[in-house]
1. Compute distance in nm of label points 7 Å out along Cα→Cβ at positions 279 and 303 for each of P, Q and report the one that scores greatest.
2. In terms of FRET efficiency 1/(1 + (r/R0)^6) of positions 127 and 223 (r between Cβ atoms, R0 = 25 Å, to 0.05), which of structures P, Q is highest?
3. Once distance in nm of label points 7 Å out along Cα→Cβ at positions 39 and 191 is calculated for every structure in P, Q, which label goes with the largest value?
4. To which of P, Q does the computed value 116 (volume of the Cα convex hull per residue in Å³) belong?
5. Compute FRET efficiency 1/(1 + (r/R0)^6) of positions 183 and 311 (r between Cβ atoms, R0 = 25 Å, to 0.05) for each of P, Q and report the one that scores greatest.
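None of the figures in this text is laboratory data; all of them are computed from the coordinates on show. Just so we're clear, the structure is a prediction, and the values are computed from it rather than from any experiment. Cβ atoms are built from the backbone, for glycine too; each structure is taken alone.
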Structure P
Amino acid sequence: MKISFIVPVYNVEKYLDECVQSILKQTMDDYEIILVNDGSPDNCPAMCVGYEVRYPDKVRVVHKKNGGLASARNAGLRVAKGEYIYFVDSDDYLLEDKVNELYQKAIEYDADVLQTSYFTFDEESGKSGITRTSFETDRLFTHTDMEQELCYASSKRRIIFVWRNLYKRKFLEKHSIKFEDDLLMIEDGPFNMEAFSKAERFVAVDIPVLCYRIRDNSLQRQKYVPDYDKWLYKQWGLKLKYYSENCTPSPVFYEDIGEYTVKAIFPVLLRNVYKNKPDESYAVLKRLGKSEMMRRSFADYDINKFKSKSLDWLMTWFVKKKLYFPAHLICKHILYK
């Protein structure tokens, strides 16, 4: 079997049929679709059973208690038989007749991991676009090459989203690469860091295969995410762990992830609490400032490199200096008012 499409299913009855049909319409043969019903409360379980009945040679269904994307994908991995694994989120869909082209590239390079470009579609605005891989395309990267490339993994967004990559199943099994079951969100980054850092043969191609749907009620666009800082702290630690275990450590990598944490992750975490739970904001700000994630990031990345007169920078400087109250005032009354 060429490819196992692993599709976690939870509360997506509006989108599920478009997703499944987009896979069934691919012209390649010899594949399987593994629908993992993650305890979905809507009509999705019945829809999954219907697909299995109508397409018994293509569709298999795994039913499980709700546990999140990581555990659902792991459940699919445990039963997959394909030469390659393709993770597809159930609210996204594949573009017509692109998978066979992708598979042929994977075979040509005997790739452990292959990365693609992808389309985006914003459901609210109707805007669409394409995001291309930042790796040099149609070039075989060795493990030594990947050690260098991963030094810019964060700033170039290289390890975000598993659904833009094709993974050789035997490679994943050989290295026991799987998702962290208890990581209930932001689970892609650690998985990809481990896979990319262990890959001996990696290739990127400019073949858009999937359309990523941006929707207001998706997990990544929730207005408030409880314990968001704890989840991001956990995935940050796992990325550092997998990098240090599999690569010759470079200060460039740590500076890169430090900059990304300070300039991108930190404001997102602050906005999450100040906009939605202002009564908890000061406690979260102090917890963040004292966390290993921020302390390590401030040590690895010199914030003077983006020094400015902006209040964003001043607030960041206050936190670095552990002056939490003035930082709190800036966040509460100006930045996230």
Structure Q
Amino acid sequence: MIVKEGTAVEKKRTREGFGKALAELGRDHPNVVVLTADVKGSVNVNYFADEFPSRFFNCGVAEQNMCDVAAGLSLAGKIAFIATYGCFASTRCLDMIRTTVCYANLNVKIVGSHGGLLTGPDGASHQALEELGLMRVLPNMKVMIPCDFWEAKRATRAAAATPGPCYLRLSRESIPVLTSEDSPFTLGKGVVMRQGGDVALVACGVMVSEALSAAEMLAKDGIDARVINIHTVKPIDSELLIKAAADCGAIVTAEEHQVHCGLGSAVAEVLVRSLPVPMEFIGVNDSFGMSGEGYELLTKYGLRDTNIASAAKKVIERKRR
């Protein structure tokens, strides 16, 4: 799947895209229910709650209980969305997600907002940097990280339409809009945002916009970079990644997550079995976050376009040896 490269002209929150899509789903599907843990406005489920109060449940600061309530609702035929901050939705609820939701393959959709360093001033305790690894290792779980507002809307609808557990990661801060209302979206199928043959930049979430910017920098140095948006980390688009490795011979992954066990690890797992090529990994390197402005934190932790461009040059040199 290929979309035309474009320049982002605005920034919007992925959590707002989720909230708007959830309200639309409520109108289309009377069996959709929503639960949250005292963060209705922060995770933008207020749109649904205002329109469908009888199908909205505030479980209080009791995320583990909320997960099990959602499991029970799913067994009663509901499509249950639970939404809270990603650090609580994943680590605090991990036992319930594993044993109650995933083991029984229940139709529960877990939405972790405020993922990554863009959570900013809330600091390390609220910056989910491990949840992609935790969620993708669970049997039956699907994991999505939309790159912008419109993709968050489409991912929310895809989660509702897909049987079984799903995890959807959202950002707190506004990020560049890269797609449009009509852009195609298929769970498990990545999107080529820009063609190129020298190196493939494989990214998710906000790092897709950073990868596109890095590709423009590399073009000025005569390097033709392909940019791939992997909005679904599980199931991952193995076919697209193997093709990129065959065409480009070098891969850089970029994620707003621990460099271990996230997108980069998932890509490496695919390629090491089928077509090993030199790889470099952009992500948080085995450390916690800290309080600060979101994009300043991306810079501090080496998650910007300049870092991706440098890694691309490094991996191209390795390819040439």
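1. When distance in nm of label points 7 Å out along Cα→Cβ at positions 279 and 303 is calculated for P, Q, structure P comes out on top.
2. Structure P gives the largest value of FRET efficiency 1/(1 + (r/R0)^6) of positions 127 and 223 (r between Cβ atoms, R0 = 25 Å, to 0.05) among P, Q.
3. Biggest value here belongs to Q.
4. Q
5. Once FRET efficiency 1/(1 + (r/R0)^6) of positions 183 and 311 (r between Cβ atoms, R0 = 25 Å, to 0.05) is tallied for P, Q, the winner is Q.
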